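S.K.: Following this line, the structures themselves.
Each value in this text was obtained by applying a stated rule to the coordinates, not by laboratory testing. Just so you know, these numbers come straight off a predicted model, no measurement behind them. Cβ atoms are built from the backbone, for glycine too; each structure is taken alone.
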Structure 1
Amino acid sequence: MATAALTSVPLSKEDVELARASGQRLAPLVRAGRSLTLRVRDAGQEQTIELPASAAKLLMTILEDMASGHAVTVVPRNAEYTTQQAADFLDVSRPFLVQLLEKRKLPFRLVGSHRRISFEDVLRYKENTDSERRKMLDQLTAEAQDLKMGY
């Protein structure tokens, strides 16, 4: 397995607007669920590119996120993170992530002396913690409403 190369580039205002316009034009074509043939023109040269339906759907998702002003990172499902990459993805410190690994809250493997964490395991951990957080917030909101605290 390869270590995930995480690259996110800040979006300019022009990028956001172009993503919005492109996404609006592309959306009806992607909804049909068929492969697309794109004509690409650069410096006077034109080429056609056949895009599988699944890639067109992924492109549409990327454009939607960009149009909302969100930077996008594409990571293969079988990718592995370094401890720093996993910590960055989870928005925690690297020492905190290492504690999670040592407590076996997140599986990893050793490559020499370096820990590697699968993207799928990091994503699963994030989804589980996000779900638990939402449950706790819902519970706190319900308790506040029962106590007529104005929520």
Structure 2
Amino acid sequence: MANNLFVDSYDVASGAFQTAGDASASIKRKLKQLGIDAVTLRRVAVASYEAELNLIIHSNGGNLIMEMSPEEVLLISKDVGPGIPDISKALEEGYSTASEEARDLGFGAGMGLPNMKRNADTFDIESQVGEGTTIKMGFTIKR
């Protein structure tokens, strides 16, 4: 992305339920300080929270990266992990491979990827089984 005004990266550990939401809350605060409109801010907040939870629940850890240019916010979730064997199945609402621990804590309802896709203007997911998953989400900034 050319002409970035702002780039930030957050490490997210596997199983870090006690800090779930910290990275996405920080992204929301920073975008608010940078003057992002409320509608875009809400959409980015939902998608970043879902991406962060997926890193915690399904991966062996990863990064949530936020890049902002004058035209858009780009969120990139990149993990080391098991990968997704069937992306189309994973995009179905209610489908989940979350552990019992995650479910007992109230997570893992199978809405993460569908919510990310629904809130983003652009959505791309690439995954290699045994290697990891990269999700790129673009949000057009309203003026």
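S.K.: State the single structure among 1, 2 that was used to calculate distance in nm of label points 7 Å out along Cα→Cβ at positions 16 and 112, giving 1.4.
M.R.: Values: 1: 4.2; 2: 1.4.
So the calculation was done on 2.
S.K.: Give the label, chosen from 1, 2, of the structure having the highest value of mean projected area of the Cα convex hull in nm², for residues 24-79 alone. Write down the numbers at each step before the final one.
M.R.: Details: 1: 5.3; 2: 3.5.
When mean projected area of the Cα convex hull in nm², for residues 24-79 alone is calculated for 1, 2, structure 1 comes out on top.
S.K.: Can you spot which of 1, 2 the value 2.9 was calculated from, given it is distance in nm of label points 7 Å out along Cα→Cβ at positions 64 and 96?
M.R.: On the way: 1: 2.9; 2: 1.7.
The correct label is 1.
S.K.: Another one. Out of 1, 2, which structure matches 22 when relative contact order in percent (Cα under 8 Å, 6 or more apart) is calculated?
M.R.: Values: 1: 22; 2: 28.
Of the structures listed, the value fits 1.
S.K.: Given a value of 42, 28, 24 for Cα extents along the principal axes in Å, calculated from one of 1, 2, which structure does it belong to? Walk me through the intermediate numbers first.
M.R.: Working: 1: 61, 55, 30; 2: 42, 28, 24.
It traces back to 2.
S.K.: From 1, 2, which structure was helix-only ellipticity at 222 nm (-39500 (n - 2.57) for each DSSP H run of 4 or more, over all residues; to 500) = -10500 calculated on? Provide the component values of the computation, followed by the final result.
M.R.: Working: 1: -17500; 2: -10500.
The value was obtained from structure 2.
S.K.: Here's another thing I want to ask about it. For which of the structures 1, 2 does the calculation of mean count of other Cβ atoms within 10 Å over residues 40-47 return 7.1?
M.R.: Details: 1: 7.1; 2: 20.0.
Comparing all candidates, it corresponds to 1.
S.K.: One of 1, 2 was used to calculate distance in nm of label points 7 Å out along Cα→Cβ at positions 56 and 72, giving 1.6; which? Can you show the working numbers first?
M.R.: Details: 1: 1.6; 2: 2.8.
Comparing all candidates, it corresponds to 1.
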